[in-house]
Structure P
Amino acid sequence: MSLIQRLWKSNGTADLPGHIATPKTTYSGTEIAPIKLGLPKEIDSVCPECMEIIKATLYPEGGKVWIRKNCNEHGEFKDVFYGDLDLYFKCEDFWLGDGRGVEDPPIKKATVCPSQCGLCNMHTSHSGLPIMDLTNRCNMTCSVCFANANAAGYLYEPSYDDVVKMLECLATQKPVRANRVQFSGGEPTIRPDFLSIVRKARTMDFDYIQVNTNGIKMSDPEFAHAAKDAGVDNLYLQFDGISDDIYKKIRSMPLLDVKMKAIENCRKAKIDVILVATLVKSFNDHQVGDIVKFAVKNNDVISGIAFQPVSFVGRFSQSHRLERRYTLADLAMDIEKQTGYMKAMRDWFPIGCTAALSKLATALSGEPRYTLSLHPHCSQGAYFYIGDDGSVKPVSEFIDMEPFLKETMALAREVKPSRFGLLSKVKVLYRLKKHFIQEKAPKGLNFERFLESLEGYQERTLRRTYTGDDGRKYHYRHFFIAGMHFMDAYNFSVERVKRCVIHYTDPKGHLYPFCAYNGAPVYRRKVESRFKHTPEQLKAKVIAEGRPKELELIAKKMGI
């Protein structure tokens, strides 16, 4: 039985373990209710039919974690919440506590989550990766997409001036400035002023600009180089498999050649790539290992993989959901079975455990730093290094992770920023090095170089490269695998959405947690409806852009 299982029951009343650092209130003074740990437990959820907030129970059964809830009007709903009980508890063991949100949230007197989004005074995380939808139009029509103008029948496309205002909103977020942004859609690259928007973000000191794309435009070498010149750092590239039968099933067209061209163009243009795979059970989960191996083979340009189990947005029968439901535990086990690169129970961790490093960085600098204080069951993954001999090893094979993270948290409480910082850094080096097992490390990696590689987590200029003893630039051969299980109305958890770090912007300066925007209660519909183009505006845009096909289709649906 794990530490958490021993300490916590369904009411979560035991004292917190010493390595957990949870504040009592947000910056707005709103009391923070710590997440409930252990099973069974009662949480706040929503009814998939009416979206009213109702109670749900998480409970173990058959080695998995299930969610069950009952709406007085629409009856009972049951679903798999997490696919492996032991891994569920392990991830809770590595919860390191909440953040305090933002200092001046747009919504200041909210009392009910997620009914009063924007961010509000109850939210406990700052923006880790803000998402800005530049348009909802696309040059594809994918059945699994959250945002599709062709299906919606209207155009949502903030003006250039609105985009700048949204960037300004992020840039003034305190106490941690949002200096990362993902441009998304729809397909953001088809906006005529896309490159101008990227250039503007760079002049506003956004030091990490990511583009969520299907890769069609980036398969053009000229456009890829123009994107790099404008300031694109990273391509968040839709990549569901390594064979065209997968794309035909999920995206309704063969796309593998497009993906390969986009990756090669990014290699030549020096744009980093993260592969993004939407996973549907029995559709493409058998290619998880092949996607990972492809990333390893192309590690010079691919820095990571973001696996996203499909969310069921809309009405789906229980039998359909159980047939297609794929959880982060399933992902971890499939990576283990299909690659042999890791052991799920040893190497799979909640992404929020990186908060230990952020808290130490805050202590050393004396200033609040970028921290991912998200719920342990929102996002999980593993970090790998590739040795000089080509071997692939997860960090937890050569770092004793539990004492390493606890020691890091202890140092974050002890060290103080000094004029030069040298003594503090020496103390950190000495205290943490004992958890590094040199004989198990990848060939060519020592502890000092390992720490240097982590500096890129906070500092963009240090990301993925280092200067060797010979004065030459070298490439850190490491990559991450992350799984983000975005919620839908069937598995929705209010305590998770309160801690979300992925926030959507809107033209009025509001920010919405990803799962509240797309899963339940689907703020996307409200935002897009409020700011959608009028028929007159759409007609003018169709004419101004030379009647592009995707706008013609929307105009036809609107009767223009």
Structure Q
Amino acid sequence: MTDNRFTFDGQSVTAKRGQSLAAALTDAGHRTFRTTAKSAERGIFCGMGVCQDCLVSIDGQPNQRACMSLASDGMTVTRQVPFPAFSGTAAKAGAPLTLAPDVLVIGGGAGGLSAGIAAARAGADVVLLDERKVSGGQYYKQAADGVVLDGQQRDGADLVAAAKSAGITILSGVELWGAFDDLLFMAQQGDRAIIARPKTAIVATGAYERPVMVPGWTLPGVMTTGAAQTLWRSYQSLAGKRLAICGSGPLNLQVAVELARGGATIVRLAERAAHPVTRPLQAARMAVSGPALAMKGLKMEWALRRLGGTVRYGSDLIGVAQCGNALAATFQSSDGTRDTIEVDVVCMNAGFEPQNEILRLLGVSMHYDPAMGHLRCHTDDAMQTNIRGLYAVGDCKGLGGAPAACDEGVIAGTHAAAAAGFGDAYDLHSVRRRLTGHRRFQSRLWPLYDIAPRQAADMPSDTIICRCEELTLDDIRTGLDDKPGHAGTLKRATRVGMGRCQGRYCGPVAARMVAETTGKPIENLSFFAPRVPIKPVAISSIFAAEEAVREKT
């Protein structure tokens, strides 16, 4: 098949078939996709449609996410400017699609696919809504051209194939924007509104990465580790030739090896935590609970070193600055020494934040996990929440890893199908036993890393906290001078969290700052209240869905 060609700010760009705009622009050497109201440049950051920072105008339509838009032949793409004018043709909302499946699965990753397969095999009618164009989620990231890079991707391809053979209806490119009482869900797919009223629903929306907030973390070329992995695994596009990867957690090492094998030079893999050999008892407990995974981790580090990568433990990113066409990344070691290196790209991952907006909208009970720094959702043994007929699996309910998400999905799918009148919840003893093992391994793995959220007091005052509204830590501290008792009050005082990403990055920081100021413990209600729409969508889609629901009632 021939490649696609489009223009970006008048320059011709070639894109491989099935490639995202973000990947094609990255291959062409473009980092800056838009400018902000304060004239700051922005580019790809999260790579999964969360941050809303890679916005471009496509054929005159502004506010299009480059990471979620496929490049097509003849497109006219321009860098987005502040307050862009609409000069395209407004798409009219098509006739709404109304769904009433036995089981609705929201999310096409490890947990969602496993849940859908289990429910479908029990005889239930299953519809799966996936925001991505290709299912597989963050863990199983599938290549747009179908090329399989390794066993992990092959396992994902097998899972997607199993879902299709089970008869699941998979709707891709769906943006779910509303969740309401009595399991009413509203979404948008292209120019069509979707209204779903299932008998039961399973939320499997996963998680997004927690960044390392330092001065310069919003610069083009600074992105999450997962974004760089998506560029490579989905489109065979390298984020850059010379990379620094920082933060804490096993994903950083895995991606470093993948990119090094793809031809990148890993100038620095900076792991915030000390080397596991300094904590032999903890390391031994982790290895005993998952010897194969522990050995896999050791082999990855050896592989990275053989490929010329530099690994530093007890090393923390403290700042990024523009240096000509490169980025100057400054690190501080645990002994206090600092050094600066020049790279093309800085990748960061310091843990994860659950994508729990749908669950919180519906009133699901949650509690704050201080060790992980995020909310955890309460579920029973069937993975059912306190909302009857609503189940939650995977990292959206609290970080647990892909293997655990698969088993949780099997349990939830089986019980959801039974609740919808299809079969019984058959003996899941072996699945539950396996799940217990996965959770045990996770509980022993994460203490070896340093993913606890950083306190605001440790950040420089000029660090941007709210990417969308361009608010610094000092701006938010000024808002705190009025002694607000809640993050919502702080939001009204400063506009923190009012941008397109709706506080997904700054919200947890604001909640912690309020807690530090007031002395109150963090709980579910400490965070910004989720609002409809939870993702930016066309207002025509909202009107169409609203009208269709009104006609039904």
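Bear in mind that the values in this text are calculations on the coordinates, not laboratory data. Treat the numbers as computed from the prediction; the structure is a model and nothing was measured. Cβ atoms are built from the backbone, for glycine too; each structure is taken alone.
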Candidates P, Q; Rg and Dmax of the Cα atoms in Å computed = 23.0, 71; producing structure is P
With distance in nm of label points 7 Å out along Cα→Cβ at positions 109 and 285 computed per structure, which member of P, Q shows the largest figure? P
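To which of P, Q does the computed value 3.4 (distance in nm of label points 7 Å out along Cα→Cβ at positions 77 and 533) belong?
Values: P: 3.4; Q: 2.1.
It must be structure P, since only it matches.
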Looking just at distance in nm of label points 7 Å out along Cα→Cβ at positions 37 and 493, which of the labels P, Q belongs to the structure with the highest value? Q
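Who wins on distance in nm of label points 7 Å out along Cα→Cβ at positions 245 and 389 among P, Q, i.e. which is largest?
Numbers: P: 3.7; Q: 4.4.
Sorting by distance in nm of label points 7 Å out along Cα→Cβ at positions 245 and 389 in descending order puts Q first.
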